[in-house]
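Asker: What follows is a set of structures to go through.
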Structure P
């Protein structure tokens, strides 16, 4: 079962994790992508918006995955 984001801190941690994976390995693990995509479908609109804004700002190369 996927943990759904409840706060901006959850979103910020997800962005940090994505950025770290891309920096260290050049890719994001499939299981992590699936979990984050599910979170995006089930969390509040505000957190979805924050996710995309922070992702574009912090790690724009990851946008193609989402």
Structure Q
């Protein structure tokens, strides 16, 4: 996951892990997790967060909860 700053304090979260997943079910689960965060989806693997802090918090919580 990469966070890219945008204008007005917003940022884009690029979720490279989505492209690397081979199982459709795993992809759907990851999309649901990010969508549930309140971010708006902008493309296949990018979501817009209202600020850098919310994106960083999402990445931290995701890694703590779902990564090995």
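What follows draws every value from the coordinates through simple rules; no lab data is involved. Here the structure is a predicted model, which is why all the values come from computation and not from measurement. Cβ atoms are built from the backbone, for glycine too; each structure is taken alone.
Asker: Quick check: 20, 13, 10 is what I get for semi-axes √(5λ) of the Cα gyration tensor in Å, calculated from one of P, Q. Which structure matches? Don't jump to the answer; show the numbers that get you there.
Answerer: Working: P: 18, 13, 10; Q: 20, 13, 10.
Of the options listed, only Q reproduces it.
Asker: Could you tell me which structure in P, Q was used to calculate helix-only ellipticity at 222 nm (-39500 (n - 2.57) for each DSSP H run of 4 or more, over all residues; to 500) as -22500?
Answerer: P
Asker: A further question follows. Using relative contact order in percent (Cα under 8 Å, 6 or more apart), single out the structure from P, Q with the greatest value.
Answerer: Evaluating relative contact order in percent (Cα under 8 Å, 6 or more apart) on every structure, the highest lands on P.
Asker: Can you tell which of P, Q yields 4.1 when distance in nm of label points 7 Å out along Cα→Cβ at positions 9 and 25 is derived from it? Each step should come with its number before you reach the end.
Answerer: Details: P: 2.6; Q: 4.1.
Structure Q accounts for this read-out.
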